[in-house]
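K.L.:
Some structures to go through are shown next.
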Structure 1
Amino acid sequence: MSTKPNKFIFLADDDADDCMLFEDALREVSTSTELTTANDGVELINLMETNVPPPPDVIFLDLNMPRKNGFECLEQIRKTKKWASIPVVIFSTTGQEEMVKKVHEQGASFFIRKPGSFPKLKQAIQQILDIDWSNHSWKPVAENLNYQY
């Protein structure tokens with residue numbers, strides 16, 4: 001059993017299948033995490049308002065969601081003082097360079113293109129969980145684009 005403290009993870013994604021796969025992968029990678037999911041950006045912000053503090057250790061954020069998209073959520077998270085330092089990982093099907101650049105400029109902590117296989121999804125989640133966010137800095141855009149599981 002891991003001696004690491006529990007990590008609280010938020011996932012905002014409107015695709016129910018993606019949420020289930022993420023939850024399954026997270027459970028296989030770490031038993032010491034608690035996942036809270038939101039189906040869209042409005043639900044995520046509502047969760048943030050009712051559940052923070054304590055803040056999640058990391059937020060996985062899809063870009064293409066109804067009602068409030070990932071760009072709008074990221075902007076609101078970065079402008080809200082009590083949430084501003086929470087790591088936000090953009091987790092999207094798009095890997096377009098201009099999108100990656102835009103979320104970086106908006107303050108995203110990391111970008112992962114949604115992987116095409118379950119083992120690669122587990123690998124991506126594990127890598128994010130292993131990051132020491134206090135020492136982490138954004139990786140260059142080109143490196144992120146090639147970093148597609």
Structure 2
Amino acid sequence: MYDFLLDWYFWIKACHIVSVISWMAGLFYLPRLFVYHAEKVVAESDTDLMFQTMERRLLRGIMGPASIATWIFGLCLVFTPGTVDWSMVWPWTKAAAVLGMTWFHHWLGWRRKDFSFGTNRLNGRTYRIMNEVPTLLMVIIVISVIVKF
């Protein structure tokens with residue numbers, strides 16, 4: 001297994017980066033849709049149904065598969081011999097930020113269900129603030145991986 005991971009390391013890394021970019025695009029865009037959905041859309045209108053469709057497709061069609069691929073390729077990188085020194089701080093900060101990103105992904109899924117059930121209680125300002133979460137986590141992840149402190 002380790003020989004396979006070493007032989008395919010750069011392909012796995014490339015696939016990991018592509019899946020991270022896809023996941024991040026959704027994590028940036030879905031809260032933005034929620035801002036407009038919360039502020040400008042009347043419940044049970046045609047526009048409401050259109051927003052619900054866009055949000056569901058983004059979450060299930062792009063973000064879900066991208067997050068799974070990110071985790072799979074990321075774990076392959078973790079198990080590749082010589083790639084992670086667990087005595088350093090950076091793998092732990094990255095791991096914590098990735099877990100935070102995963103929690104945020106699920107939080108967005110719960111909020112999407114609120115819109116679909118007509119029970120959303122959050123306003124656009126809350127979604128604007130939450131829209132900064134993936135940016136902060138991304139900064140932590142990138143600095144952790146590049147600087148390797």
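Bear in mind that the values in this text are calculations on the coordinates, not laboratory data. Bear in mind the structure is a predicted one, so any value in this text is a computation, not a measurement. Cβ atoms are built from the backbone, for glycine too; each structure is taken alone.
K.L.:
If FRET efficiency 1/(1 + (r/R0)^6) of positions 20 and 44 (r between Cβ atoms, R0 = 41 Å, to 0.05) comes out at 1.00 when worked out from the coordinates, which of 1, 2 was used?
P.N.:
1
K.L.:
Tell me which of 1, 2 gives -13000 when you compute helix-only ellipticity at 222 nm (-39500 (n - 2.57) for each DSSP H run of 4 or more, over all residues; to 500).
P.N.:
1
K.L.:
Let me ask you something else. Of the structures 1, 2, report the one carrying the highest value of distance in nm of label points 7 Å out along Cα→Cβ at positions 116 and 132.
P.N.:
That would be structure 1.
K.L.:
For which of 1, 2 does semi-axes √(5λ) of the Cα gyration tensor in Å, calculated from the coordinates, equal 20, 19, 16? Intermediate values should be presented prior to the final figure.
P.N.:
On the way: 1: 20, 19, 16; 2: 35, 16, 10.
Considering all the candidates, the number was obtained from 1.
K.L.:
Same structure, new question: Tell me which structure, out of 1, 2, gives 22 once relative contact order in percent (Cα under 8 Å, 6 or more apart) is calculated.
P.N.:
1
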